[in-house]
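We did not get these values from a lab; they are worked out from the coordinates using the rules stated. Fair warning: this is a prediction, and the values are worked out from it, not measured in the lab. Cβ atoms are built from the backbone, for glycine too; each structure is taken alone.
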Structure I
Amino acid sequence: MRTFIENHLTDFPSPASLEGFGVVSYHILADQGFAQAVHMQRPFNRLQAESDSGIAHFNKCFSSARRVVESLFGILASRFRLFLRPIHATQEHAKMLILTAMVSVNHILMER
């Protein structure tokens, strides 16, 4: 995965302004199984988190964000089977499929 990301760095969106934080880059959230990379963020190890409250807070926020992403992906994959395998489509078509699925899931969840 790291090699794929490194070979496709130009496909990442340009850094964008995040209100209250300035300009930030886009990242993929990974777990401890992946090495830290420019566009791949992973939590700090347990020893670092135990010795620094700032790092512990980062890990807590990071884990929370990953849970949200994984939960959303689980919902999308259970409703739309196309997310269970690679999407063979142009970038624009894949983007449209993903956005359509997200809007549909949001609509379903809001109707409950």
Structure II
Amino acid sequence: MTETKIYCDRCTRPIEIRDDVITAKILLDVKAYHEECYAKDLKGMKSFFLDNTPINGTAGNITTVLTAILGIIWLFVTDGSMRFIALAALFPVGYRLYSYLAIERYLAK
């Protein structure tokens, strides 16, 4: 099995440790950054293309859990075409899963 290296999207240096990675959503893609690269350039920036909240970490995990719970509740409370709104709650869950599967699982703890 080949070893997958994860590189910072800003400085292009490899990211070795899971605690040093910050994942952020840019458009529909998840990018990996060193913690210091994210803090210098991207933290606080918010636009349609970049969400300033990291996908991983405590805030990302809380957002994922809350939106999953909200989506499940909404699915059972509403009926008809309003149930499709519950699918919107799956986006943060999907981004968090993708962040873990594509980036974080390859890094050392």
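If you rank structures I, II by mean count of other Cβ atoms within 10 Å over residues 11-18, which sits at the top with the largest value?
On the way: I: 9.4; II: 13.4.
Largest calculated value belongs to II.
When distance in nm of label points 7 Å out along Cα→Cβ at positions 35 and 67 is compared over structures I, II, which one is greatest?
Values: I: 3.1; II: 2.4.
Structure I comes out on top.
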Check: Looking at structures I, II, which one was P(r) over Cα pairs in 10 Å bins from 0, in percent calculated from, given that it came out as 11, 30, 40, 16, 2?
Finding: I
Item checked: Source structure (of I, II) for helix-only ellipticity at 222 nm (-39500 (n - 2.57) for each DSSP H run of 4 or more, over all residues; to 500), computed value -10500 -> II
Note to self: Going by relative contact order in percent (Cα under 8 Å, 6 or more apart), which of structures I, II comes out largest?
What the structure shows: II
